[in-house]
Structure I
Amino acid sequence: MSTARPVSRLSLLLTLGALTAAAPLSVDMYLPSLPTLTQVFGVDAARAQLTLASFFIGFAGGQSIYGPLADRFGRKRPLMAGLLLFALASVGCALAPTIGVLIALRLVQAIGACAGGVISRAMVRDLFPPAEAANLFSSLMLVMGVAPLLAPLLGGWLLDLFGWASIFWLLAILGGAACIATFALLPETHQPDPSRPFALGSALRVYARLLSDRYFLAYALAGGLSMAGMFAYIAGVPFVLIDIYHVPPQQFGLFFAVNVIALIGAAQFNRLALKRLSQQQVIRRALFVQLLAGLTLFALGSTGTFGLYGIVVPLFVFAGSIGFVTPNSTTMAMAPYGRDAGSASALLGTIQFTLAAIMASTVGALEDHTARPMTIVIASCSIAGVICFAVLRPRSAIV
């Protein structure tokens, strides 16, 4: 437990939710512009999707930096540095003259954005025991869920009125505001530890210990493969809905919002489920539902059966299952690691977004102007998630 100055649960929840929203805003508000980028820069869909893949790669790799920094220097200073980098990179994205420059700057933007996710998780671990932390993560998903719920609608509106670059100008403003809010509102939940060495070798030893722990890997891969399936959906669905099913960009946000509602709604039901079931039991059942949804999506979506409904209904169920898997797998993966909470949070995020980058890139690489690539990748993630959790799941759980 931390000795941080008292802070109300509500203000902590709202502030951490806003910080964690940097990544979903950077992805979801940007989605309606993907088809437009193919025209603006004269590239194909696969090239435009690399602006998503590079973001995922940066988000995955950057997290490994912030974990050791947050464990050594405290939580606030690395968090503020990341938010400042995010704001500056967003300005660069708005001014990008070519698709290549945009792809590179999206990677830098992601390295800044991932500070919010890594350090927010570590702060929750600093302040609360596992059972209470799982409830807070469920509430946090409600707060941060507002971002992907509204972001595609806002992105479509900005795209229509001011062009694609306006999306990044807004992200730059939000990043600067978040940096100021962190300085003014958040407590320091982990005091700097001068006795802790900050060196590559030390960080690698901590990561090696985590990766050799079946307990950590069971929950990290369960959550990571669920999120990878979600990001495969994010990478593929703009082209599936807008190009194949001819959904207008302004209405695309409504379809996207339905799945976000499923995710954040399920996360709130998770709080009720934890009153009757263990976190392990909730994860196991949610992964089974996810498997059924992924296989149904593949069967219906890849063949065009039931048209648009064959896509959106299975995706709704798939997204809902993530709302049960994510808060519980996050909490359980980090539970045994107090002093190394920052590193555990960083590695957890690195695994999640490495898988996300791979799956998002795979959707683009398999592009054949049908929904099949997206459905194949999502179904594969759901199958792999069930297998990994069944094989690696520990015999006992921390409660």
Structure II
Amino acid sequence: MQRCEAGLMKNVQFFVPVAAARADLDTVLRTASGLRLLAPFDPMLVDFVVAFAKSILLDRTSREYPELVVLGNFFRTARIERLKRALMMEEGAACFGRGLVFHIAPSNVDSVFLYSSLLSVLCGNINIVRISRNAGPQLRFVLDKLERALAQAGLGERFYVLTYEHDDAITTRISAQCHMRVVWGGDATVSKIRSLPLRPTATELCFPDRFSAAMLRADAINALDTAALDLLCGDFYNDAIWFAQQACSSPRLVAWIGDEQACTTARLRFWQSFAQVLKHKDFENSSGMAMDRFVTACLVATEPTHRDTTALGFPTRILMNSAPLAAAKHHHRGNGLFYEQCFGDVPAFLSTLSDQEQTLSVFGYEGPEMAQWLGDLPMRSVDRITKVGHALDFNEIWDGTRLLQAFTRRISIEL
């Protein structure tokens, strides 16, 4: 990596492709803007994405990063073929990529930008991705695979990964050239980026702070034998602890559904089983994370919704009453802390949700049961309902948006 020396852009560093490290940002933008788009799901694009995913799955190092194994499996050939069929179903219009897409990746979940940017690649777009300067070993592993796959496919000028310190001038410069901007980040980041101008014909897709929950049916928990409960707690661990609850879909609240006695029994059994699962896991629990849980617990203890706090270990559990938790959700920073609430029925819980909620992972209820209650949800609340153990699974429909449609445009033909 070399620093670009052209004026304002001197602080930009290119990770991918390697050749871009010798160019300045303006040259890269001119080159990218001048390319002709490939058709959505062009064989060259499909082969590149499949090869990249396969390179992750075949490398033993990926076992250290289970979320990357999930990514590799998502972009298998059969899945990509299903995505292609879904995009091409619309008739009477020609389908094209939007053009140059600028992705601003989050700093807390290294791999999430790959899903949206690879879907954008498959749609035929040219992509520029800004990542955090603090690239950890997982991200370096990914970038090495990405560089190799791009070089082998001859697509190096269609996918750039760069970094720079927070600099509105650089972000504005790239935004002025792009046809679409995709922003992953906290509410403050999203608001800041949104204030920076885009070209008039460009569109924007934002993924701000979200809050996710698990909804567990107490009677169903109490009906499980020890082995089945351990499996469920293992699935819950994968949802919550893989990213230290930093992913937008990681559950931070556990809502118990049932009468008081059933919920009390289920809570006791569930958390005892979860403690046993933790004994066999290698998870991060730094002093900073412990301090974060302690500070949050102190803040939440002053809230009128607070009922009780368990010992401040891992995990820390805070029992709240059944009122909406807007203020308490604002305090939550993840890191092994769970709010708990108890409700007599599902509608009572759903009525407390807001547009901040993204994923609801469920145990004890089936799809048709859940569907009957969705019409009573508060406006814009909840974008995903999934089984416990699948909260982190990515889908081409994310935050209520069909990403394949978002990354493409249609030219209507009315002849």
Structure III
Amino acid sequence: MIKAVLLDLDQTLLNNPIDAFLMEYFNLLEVFFKKRGYNNSIQQALMACVADLERPHDITLTNYEVFMLRLEKELKRSQSGLKDDFDIFYGEVYPQLKRCTAPVEGVQRLIEALLSLDLSLIIATNPLFPTSAIEQRLHWAGFSDLTQFAFITTAENMHFAKPNPAYYAEILARVGIEPDEAIMVGDDVRNDIEAAATLGIYTYHVVENVSQQTQADRQGTIIQLEAAFKQRWHQNLAIKPLHPKMIAPQFIGNVGALFGLLDQVQPHYWEQHPDPEEWSILQIVCHLLESEVQVQRPRLLRILEEDNPFLTAPKTPPGPQSPPCAPNGLQVAKDFAKERQNTIKLLSTLNEAQWYRPARHYIFSHTNLLEMAHFTAQHDRLHINQLCETLGNCH
């Protein structure tokens, strides 16, 4: 059942020809920063930041943090000074770019229709810009109330960018849904359609002229999309089979989602028990680490090494009254991220046949390695959602 709709922003909810917009954006940046005594090219520095995101990098860092580390090196300025200057730019100069944009016909009616169907709405714009810039573009698109969106991706709250499928996996984990419970709506084949479809997310390609050749589940205009939802198109989508390419992005994206939530944890929250019958945040993170090392990866290894093994129930984890595995929650989370990378490295060596090696599960009966790997991703999301609920009740 579809629970959420992910919406691209530029050229989907907002007319914003990206080439013209970026040209004007970089022109304004260069003029502004030269007046403030910067000698190096801001455009070149920002492009180096984007390149850093496209390469393997520390996935515990937000996009904003990755950018700041690179800008500090490229521009020879402190991060605090850079932040102050960019805040001024986005507050005083960036609003001029509104002239490059225009609202899209039918967008407001689409949003109203989706909300009337009790669907969660996520703004899935490429998170290369800070919150201020993205919120301004949403206002230019005609949205005065941003609280109607369950989540808005920004440089500050995301750890990946388009077209990395892990970007979409991070969104799913942050809002607590599965890939087959979401539809991605966007105009860009590579960034929006192909990347989301890699995870098994349903897709709608926003185009003015319908083509016979499309990788999307459906295509058309924003107005046609509203009509499709009113006709309950989303309730009759074909089931997408699991595929090995779906797994690694979820494994990585789930780690990003975990650290996105942990960024909001104040020091005194870690060991709070808002519900005395539930784990604390620290205990949840400990469980993820311990499960990865003792259950999840060993189970996959066993399927690889044994012929059709019987997978028994794992040992019951410690209860909420048990002491946590370590005192430093962030370090435990970083250890989990390292162990997860080891699991991903293992899976990267598999051939097609190995993904489908059979096993027998104490609950699921006949299964295979691919299904068990997908179960690991679901296990992540279960406890990330638990952490989110616990965090919301901490004081």
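The value -27500 for helix-only ellipticity at 222 nm (-39500 (n - 2.57) for each DSSP H run of 4 or more, over all residues; to 500) was derived from one model only; which of I, II, III is it?
That value comes from structure I.
Supply the structure label, taken from I, II, III, corresponding to mean count of other Cβ atoms within 10 Å over residues 114-121 with the calculated value 15.2. Please report the intermediate quantities before stating the final value.
Values: I: 29.6; II: 23.2; III: 15.2.
That value comes from structure III.
None of the figures in this text is laboratory data; all of them are computed from the coordinates on show. All values derive from a computational prediction rather than experimental measurement. Cβ atoms are built from the backbone, for glycine too; each structure is taken alone.
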